[in-house]
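Readers should treat all values here as calculations from the given coordinates under stated rules, not as data from a laboratory. Please read all numbers here as calculations on a predicted model, not as lab measurements.
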Structure 1
C-alpha cells in the first residue's frame, strides 16, 4: 500500500528521507528570490552582532540591552556564514539568511517524517507527515524570511523527535542529545522551557515506577538536565554575566515592548488586551482544513485511550507521548489566556503549536486507516486517498497565491465578499507584499526618448525598506526611498486599514487575494508620457 515508485520504495528509509529533503530544497531555491526581507531581519541581525561583539570583546552594550533575551542560537550561525562567505551586499546577506532559515524548516519536516515512521513503521504515513508539515501556506512562506518564529517551530519539531527517540531508546547518549536540543530550544524562545519541564516530569514518573532501574533513570535524567543547562548557558551570552537572568527572561515571557493594534473580527484590538479566542480563531481560519480535522481526530483518539487505560498512560511510551503532544498543544493556549500574554501579527508567536498538531494529525490518520482496514475494498485505502486530495488542494492553492502564502485563509471565512477579509482580519500584518509592488515599478517603461534607466521615488514607510533590500544593487538604485516628494506610494500591511476610506479610489497597481486588497500603488506625480499598465 504505497504511492511511492517501486524503485524508490526499495531504498533505505534514510535515503528516501534525504531525497524528499533534496526535492523540497530544490523548490525552495527556485522561489528563494520571490520573498522580501522579513520585518525584523535587520533587527535580528543587529542582535546577533551585539552578542558576537560581547562574546569576543566583552562589550558592555549587551548588559542593559532589552534585546539580550532574544535567542541567538540560530542568528549567530547566520551571521557567521555571512562573514565566512564574505557577503557584503545586503541582497546577498538577505538571501543567505532566507536559504538557511528554509533549510532548518525542511530539517524539521524531515524530523516529522522520521518521527512518524518511528511511531508507526509506515513509510507512506511518514511521507504524508512531511507533506502536512511543509504544506502549511503561512508557515511555508515565512520559513524563508521569519528568522525569529520559524526557527523556534523548526527546533520544536526536531526536539520532539529527540524526545521520542530518548524515551524509546532509554540510553544515556540519547538523553544527552535531547538535552542539547532542549538547551537550544529554550535559547530560541524561553517558552521552550515547557518541554524541559515535561521531560523531567516524565523521567520523574519513570523513577517512581522503576524497580531495579532506579540508578539508570537517575543517571539519564541527570545527564539530560546537565546537558540542557550547559547548552543553554553556552549559547546565551546574557547568562554569562549573571545566570539568574534566566528568571528575568521568564518574567518577560508575557510582555512585549510595543503595543500594536490588531484587526480582529472587524475590530481594532490592543495586543495587550486580546480576546481569549484570538489564537484559537487564527489557527482555525489560517490552517489547511485537512490538518485541523486530523488533529482533532488524533486528540480524541489519545484522550479516549488515556481515559480507558489510565495505567497504560503512565507506562506506555507511545500513549504517553501522545498525551505529551496534547499538553504541548493545549497548555500554551491556556497560559496565554491566564497571564494575558501580548500577541500580535496573527498567531506567529504560537507557530510552534503546529509541531504537535502535525503529529496528532498522524495519530488520527493512522487510527482512521486502521479502522478502514476492517472494511471491504475500496475503503481500505480511502483515508490516505482523501488526505492526499486535501493536501493536493492546499498545494494548488499555495501555487495560485504565490508568493503571498503568508496571507492564506481557509474556507471557514468568507473569501468571496469584496474587501471582507481586509476589513475583518490582518491579511498582511508585516507588509510582506510590498516586494511585489516595488517589482512592478521596476517594470514600468521609461519615457521617450530613451534615457538612462528611470528612477522611481517611492515614499518610504511601513515595510517598504524591507522589500527594497532584496533587489540587485542596480535595481535598488532605481528605487529611491524618500520621505517627501515621492512619485509613488505603496500601501500594504496595516496601512490598508488606515486607508480603508479611500481603498476604492484610482490605483496605478493593485493586488487582491481572496477578493480583498492586499497591495496597492498610488501615483503622487506621473509624467504625462509615462503610460502605466493597470492590472
Structure 2
C-alpha cells in the first residue's frame, strides 16, 4: 500500500485512481520502531495542530498525530513491551488512551489514572498487549473534539498463527486497514462539539464529510479473483457506520479481541425466546430483526471488525463500499399547537446512503477465497476463543447492573420560550470524567470494587430509547446473552450469544441488556490490572456530558 503524508497545498490533479495522488490507496503509515530489541517497541507520538486535505481542495485546520490523519499505525506482535512517549503540542491538556489494551492501568490514559499532560509536556506510556486483535488510540481529555479534529489512529496486535492461516488460505494475503471517521468544517475549521445544547448533545454531532483513512471516497487497488482482508475501525465521535458492498457479502473473521473460531455473516434476524415480563413464563419464539440486511455490518463508535471481501470479477471492475443509515434512536422536537413535544426523528435510519470508498480490481497475484459462513478460522488449526467460566462469579445484575439512561423534557421559561433540558446518566448519576485528573481524584459516585482473580458476571442495561455503545476499560469480556424488553407488550425476548468473542465495546440498542462475563485477570503478571478503570458511552459527547463511571480492581 502507498502511505500518504499531509497535503499542504492544492493538488495538481484530482483523479482518485492516479497513484501519485493521496486519494489513491491512502493508508495510515506504519510507526517506526526505534528499539533494536525485537521484544520491545519504542517510539514517539506527537499531537499537534495540522492542516490536512480530506477532498480535492477541501482542507481541515485540525489536529494530527505525527502530522498524518489517521495517525500512524502501531503494529506489534502480542506480548511486545511497548514504550511510546506522548509529546503534547495540541494546544490543550491531553492524554492518549490505548483503546482495548488490557491490564496496564498506569498507561490507560484517563483522568483517573494520570494527570492530564499539559501543552508542551510529555508522558511515557508503557504497556504489554496480552491479546491479539484490532485496537486504536485517541485522546481521553477533550476526546470528542480531539477525535473530530483528527486525533485517532489504529493499533494492531498480531497473532503468531496468522502466517499459518494465510498459508492455509483462511486469511487473505491482501490486507487494507480502513479507519472510518467524519468531520464538518466551516472555512476549514472543524465544528465545535463542545456545545451547550441539550438536543445536540443527546443526538451527538455527525460530520457531513464521511472519511476512510482521512479521505473522501478513496480508491484501493485489489487483485481480481481473490479476496482482501479489511481491518476496519470506527473512530467517529458519534457516527454509526452501516457498511455494505452491493452484490457482495462482508464475511467477518474477527474483530476487537482477535480472530473468531469460524466465519460469521452478520445481519438479518435472530431467533429469540419470548418471556412474560410479569412472571417470566415462556411464550414461544420470535424473530428479532438486527436492523440491517444479512451480509452487511454495523459498527458503532469505537467498534472494530476484521472482514473479508471477495474480489472475483474482471480487471477494471469496481466495487463500492457504502455507508447506509441505521436507526439508533435520534431525537427531534416539534410544535403541536402551542406546545413543544419530543419524539423520534422522522429520518432516523432513513437518511440517504453514500459511497465512501472504491475497490478497483486490477491484474495481480490472487488466490480465490473459498470460505463461507461457518467455515473454520481458528478452529482450522485446533484453536478456539474459548468460553469464560462463570462458576463462582461476582454477579452484578438487576439492581446492581450497569445502566445507561437519560432524561429530556421541554420547559417553558417565564418569557414564554420553550427550552429543552436533558441529562445523561450512568447508573443513575451524571459524572464528568474530564473534571478528574489523577488517581487520587475522588471516585465516581457509582464506583465499586471487584477483586483481582474473580470473574464479573455483569448486566449492562440500556433503559433509554437511544442506542449506546458501552466501553469498558482495562478488560475484555464476552457477551453471553441478550435481552430486549417491550413494556407495552409486557414481553421480553432473550437469546444466547451465537458465538464466543472477546470485546471491549458493545452496542446496546434501546431498552436492551447485554449479559457479559469478564475475567478480572492480570495476564502480564505485573500488577497492572489493579487500579481505577473507566466505563462510559463511546458516543464521545455522551461520555463527556456525564454518561460515565468507573470501577476499581483491588487485591
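A value of 42, 29, 22 was derived for semi-axes √(5λ) of the Cα gyration tensor in Å; which structure in 1, 2 was it taken from? Checking each candidate, the match is 1.
1, 2: which one has helix-only ellipticity at 222 nm (-39500 (n - 2.57) for each DSSP H run of 4 or more, over all residues; to 500), as calculated, at -18500? Computing helix-only ellipticity at 222 nm (-39500 (n - 2.57) for each DSSP H run of 4 or more, over all residues; to 500) on every structure in 1, 2 gives -18500 only for 1.
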